[in-house]
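Any read-out appearing in this document is the output of simple, stated calculations on the displayed coordinates, not a laboratory observation. Being a predicted model, the structure only gives us computed values, none of them experimental. Cβ atoms are built from the backbone, for glycine too; each structure is taken alone.
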Structure P
Amino acid sequence: MSTEIADVAIGRSIRNPVLSGFHPDPSILRVDDDYYLATSTFEWYPGVRVHHSKDLVHWRELGGIITERRLLDLRGCGDSNGIWAPDLTYHDGLFHLVYSDVASFASGYWDAQNFLTTAPTITGPWSDPVRLHSHGFDAALFHDDDGTSWLLAMSADWRPGRDRFGGIEIQQYDRVKRQLVGRPRIIFTGTEAGLTEGPHIYRHDGWYWLVTAEGGTSWEHQVTVARSRDLFGPYEVDPAGPLITSVGRPDLTLQKAGHGSLVRTQRGEWYLAHLVARPYSPLGNCVLGRETAIQKVDWSPGGWPCVPGRVPADEIPAPDLPAHPWPDEPTTDHFDAPQLGPGWSTLRRPATDDWIDLRSRPSHLRVYGGQSPVGKQTPSLVARPVGAVRCSLETLVEFDPGDHRHLAGITGYYNTENWHHLYLTRADDGRAVLELLTCDGGHRTAYPQLTVDTGGRLRVGLRVTFDGPALRFAYDLGDGWQDLPVELDTTILSDEHAARIVDGEPAAWGFTGALLGIWVQDIGGDGRYADFDYATYLEH
């Protein structure tokens, strides 16, 4: 069904989530008649994905802002480290992007370096990054009516026995000098929900409105609102409770509601963009990861903002704006463009021509093999978020492996410890074969009984399908598709499964959601590459 027909059928509604799959921590911004959503990317390039809309209903992917190591270096980045909670603002004719690069979350040491880059347009060019402080993560800019700018952030406290979420900190940023000035101060220490982070400040009706995320990023998540007549407080918390939360409502489709930001339309309507997740069973694993939803915000007679019911709705009326659908995105990428399309991400290194080649062989993506599945410096994985409970990725790979160190294929991927991989390689006796390997919590399982002799064929169709909790692989040697006779578990590719607490400390965390991708490994460093003719992503 076309976008236009769907719009009529649902009566001009916003249907949530507006960004499905791995799109967490939304920062929403309006510039004139254009709306932008910036989301976290963690260990994936391009950093900070951006979507664009004219009506808050239809969104198109613009790709990412941070495409170069000049702006971010993710070599060695741990799973779910990297870019957390970007903030996008606009002032004095410039887009301002603040982002946190988190190097660690072990033992209470966050090691979060905050950066700022600016650009005259959303597509750049983006300036060399300004290093801000490392006091905490989730940094954001607030531009006050008097022309001053202020940096907000969660203030981390590493000391044993202290609250690691030490409150919301503010410090002035001099846009001319491009540096922080004055002393930082704590303006808000949060509510009993704790874990206060994700700050944003807005001016409205003579008040400063402080919006924060609280309760952690899982089932206890919420958006808290506090207000003050003075920028530095004291801030009074909304006596009615959270602006939005899913706590205590396992019946809701949208869980983990929290980490939000506000936007006001040209017509004066207010909306909240916020994080949600959709478990496959009540409070179960969320394979789609943390997604972005939008809710209508009304201002009560007492002056406080309110989301109807204070819970996330699956569907809300669209704003009073002209409908602006975008052309449907093609389901198949034939790799005809000189660079990867905006839907693709690359793991821990940008898509540079030393390993991504779209020119040498027309209408093919050539991927030079990288490290093993546990390598965190130069992996060669090109992927896209899983956007639906039932979806698939299909490709045609041409690959001439020399030995068992050379692998090229297709994957359902979460992180270095959780993935399923069907690949073409070379057996010890010289045969080209398809093999299956899966990894669950770092424990690998091989399926030698499922090995497929390709009969010397080095051009093979591969497909991976997500069907609810089941994952299936299929292959085509030129005589039609054949299912691999095994059903694998998609739920290991989830935030909940990846997270691991040891002695009260996070030994592993999970913030991304599952991805579908093409993966090439040259573990011997022999210069091997694979050519991919096309990639088709379908939601069923």
Structure Q
Amino acid sequence: MKNKNLISLLMLLSVSSFLFLFKLGAMPLTDPDETFYAETAKEMLTANDWLTPKIFGEPQFEKPVFYYWTIMASYKFFGVNEFSARLPSALFGILGIIGIYTLGVMLSTPLGGLLSGLIACTSIYYLGLARGCVTDMVLTVFILFSLVFFLKGWSEKKRYYFLLSSASMALAVLTKGPIGLFLPGLILILFITLENKWKDIGRIPFLSGTAVFVVICLPWYLTMIDLHGKVFIGEFFGFHNVTRFLKPEHKIGSSPFFYFPIVLGGILPWTPFLLAGIWRSFFGKEPIIERSGRTLFTIWFLTVFLFFSFSSTKLLTYISPLFPVLAVITGIFWEKFITGKTGGSEEKAFIIPGLVLLVIASIPGFLVGRHIVLAKCPEALASVTLGSAILFSGILLALLFSIFGKRRLSFISLFLGVLVLSLPAFTYIMPIIGASESSAALAGTALRLSGPGEPIGGESDRRRGIAFYTGRVDVPDIHTYGGLIAFFPRKERVWGIVQKKHYEQLAGYMKGQYFEVISSSGKYVLVTNKPLLTSPEETSK
């Protein structure tokens, strides 16, 4: 059994390392989120300040410090670049796959854990999160391990597991604030209550667990209060943790159903089998997950899903802590299908229709994707077509193998379809598409053409990327119409990265004044207010 576990772990480490690290730095950092964290860590490192997050030369208290520490450490080893900025998320993504495997083994078998890990690292949402410079993967992993360690401590009656759970919660709080304690704490309280386990609560070492939690996360918060006082308390606790929950910060996410398509789409291409796994867990003749496991997963999913659904501010990445649950349910379903332990016919009744649905859905999916690519990045069409053909082949082979009873080969075919797709996706597709969502090209051109002291401004969503790629912290915010009008008519040369539609509006207003587009990328353009002595192409030579 130990050898099988070791082989499974090595397989998961190999697959997840490839998927999360291959061509990790090939795509420029996207605005506004990736560049926010990358630039903050860069400025902290430049100032040799490992305590106060800062951007544009000023303190900012949107998130605690742990994630910035990981990026700063990565910068120290590998330099300041895209690979280094994304590396912490990738490494935590790998660690999360091990956590998902462990959870799958606890609730099923080593094969169930292995399949759960493979499903997680080939699902769109988890894969994207592991390759992005954002805090959510790190938070997800700490919440996952806080629950896994607690459950192992509870079942095996070993004190150190509870202490590891406390440490994981503390690091979650250092990563994203009070939510790192609230979510796992509420999940565990509800689980103990519904399982009627309060009589055994004495086995939890509350005093030592609290001490571990306090020692890890409290010093930084006390230091911030000492250094910044009411400003830190008001901005971090008041605005970012209370106001953003009560009032929307973004235009998206007003619907209470915002996260439903994200859950279903995020687990692709495994979505039909997630739904089948849920059905088989709760309504099947022989449930594939025992009662306590169903209780845990129900509480875990609903706690995360409902909390962020009720939050006024919603983002795609917020519900990441519930994806380990989705992966394990799907993995256990496939494990029962492959081994036939619950008869197999009931699983087969879901597998074949699910694969047929994927085959059918892939055709309009490709056509819609093709239309989007032609509109935004036509140069990526060949790679997108190749990637679609690879994935379609994997789905079709999986269907054929299922029909002929080759159950393991069915899973392997679908898995390999995603794995092989990653080669053109990470080498060609994502760098091309990502460039249109990044300030890298325009900021690089502005830096190359601008003279000493010439301002480089940008609209709000692009300021962070401009700062990262130019090395300047004094990036004027010219997002508002008034800001644009005040910025460009200056006597000295200025450079601005603005949306095309805003340039066109401004050009109509500033008739008779020199105002020229130097280059464009996606929906943004680089504009200057003075003629160049040479063309940008000649300057680059």
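Figures for the structure shown
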quantity	calculated
With mean count of other Cβ atoms within 10 Å over residues 152-159 derived as 21.0, matching label from P, Q	P
Which of P, Q yields 0.97 [Rg/Rh (Cα atoms, Kirkwood Rh), calculated]	P
Comparison of P, Q - label where distance in nm of label points 7 Å out along Cα→Cβ at positions 184 and 448 is highest	P
If helix-only ellipticity at 222 nm (-39500 (n - 2.57) for each DSSP H run of 4 or more, over all residues; to 500) is computed and equals -500, the structure in P, Q	P
Source structure (of P, Q) for percent of Cα pairs over 33 Å apart, for residues 160-431 alone, computed value 44	P
Which entry (P, Q) yields the derived value 0.60 for FRET efficiency 1/(1 + (r/R0)^6) of positions 400 and 424 (r between Cβ atoms, R0 = 25 Å, to 0.05)	Q
